[in-house]
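Bear in mind these aren't lab numbers, they're just calculated from the coordinates by the rules spelled out. Keep in mind the model is a prediction, meaning the values are calculated, not measured. Cβ atoms are built from the backbone, for glycine too; each structure is taken alone.
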Structure I
Amino acid sequence: MTQQFKFCPQCAAALQIVTRLEDGGEKARLRCPACDYTHWNNPTPVLAAVIEYGGQVLLARNAAWAGRMFALITGFMEAGETPQEGIAREISEETNLETTSLDLIGVYDFQRMNQIIIAYHAVCTGEVKLSPELVEYKLYPLDKIKCWPAGTGYALADWLKSRGHEPEFVEWTKRD
């Protein structure tokens, strides 16, 4: 699902797969034959939060998602902010909650989307008011929440383990 670049952002020539010697050996990448631009296609950092709200975990459903899937609050870091500032901002923007405590859970790869997820545990207070990006939220007791076998689901599982709970994973069927 990563964006496929076709043209050079510097000179507009068509990009080509070109193999060159780089640190660590030969690497095939999209490169511009006219100006030598290289599209590195590095993963994008994404911030995620296991929100503890009133002793339960808040999961939300994105307006763009089909079905009734609920997940962690996530978002992109903005220039000039730390990951901690970024996730606190995302929590506030998407749920209207104030973050009173923030601890790193871990860093997770999400190769399908070419992302690196930086996940935090956030203790939050206030009144939930969802942004238009989200259509619904649910609160789950720690012993009733189920994880999903992908990026943020593994972060949730690690956080549950740190709280003495054995995570349970939902069965995931491949979608066409």
Structure II
Amino acid sequence: MAELDDLLAANRSAVGDLIAAAERANAVWTTPRAPGKWSPSQLVEHVARALEESANVVSGAPSKFPTLPFFIRPLVRGLFFNRVVKNKKFPKARTNAAMNPDSGPATPAEARGRLEGAFAKFERECRACSARGGVVTSGTFGSVSLEGYVLFTEIHTRHHCRQMPAGQ
């Protein structure tokens, strides 16, 4: 449980870093950083959705993440999930339509609430999963350890922290 506590604390820190970056981006809150890229508001919404859907995956509830055929999941787990966890780096990638926000919270203050609420749900479901044995069954990756899934989620959040514009 100590490892899970540490991993969730690191996730909480990543969410805090994203909140701080969002607050610094107030002057360009709804402005994409480049053509075809997301605004800070959309980045926050994407991460909040990812946290909520990750909570659904951890709890065994239906999720908006892709469900791949069972025989493809080990391949995606090996080529994507395991690589992210091992290298602690999230590659450039496109997301699925459900995670692609048209807009996000209206202000950085609303972003704080959105992210804190999404993270609270994720943390609650992770602790419940740990009590059930700590195995996550993902429609995208197959069976993975809870600890690996929590680390993957932190890496994803930090990936988007780096995409936030510098303070204005």
For log10 I(q)/I(0) by the Debye sum over Cα atoms at q = 0.10 Å⁻¹, the calculated result is -0.35, so let me know which of I, II that is. II
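Thinking of I, II, which structure, once helix-only ellipticity at 222 nm (-39500 (n - 2.57) for each DSSP H run of 4 or more, over all residues; to 500) is computed, gives back -18000?
II
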Candidates I, II; mean count of other Cβ atoms within 10 Å over residues 22-29 computed = 18.1; producing structure is II
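Match the computed value 42 of relative contact order in percent (Cα under 8 Å, 6 or more apart) to one of the structures I, II, and report its label.
It traces back to II.
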With distance in nm of label points 7 Å out along Cα→Cβ at positions 6 and 126 derived from the coordinates and found to be 4.2, which of I, II does the value describe? I
With FRET efficiency 1/(1 + (r/R0)^6) of positions 30 and 102 (r between Cβ atoms, R0 = 41 Å, to 0.05) derived from the coordinates and found to be 0.65, which of I, II does the value describe? I
For mean count of other Cβ atoms within 10 Å over residues 94-101, which structure out of I, II has the highest calculated value? I
Structure (I, II) behind the derived value 1.1 of distance in nm of label points 7 Å out along Cα→Cβ at positions 54 and 150: II
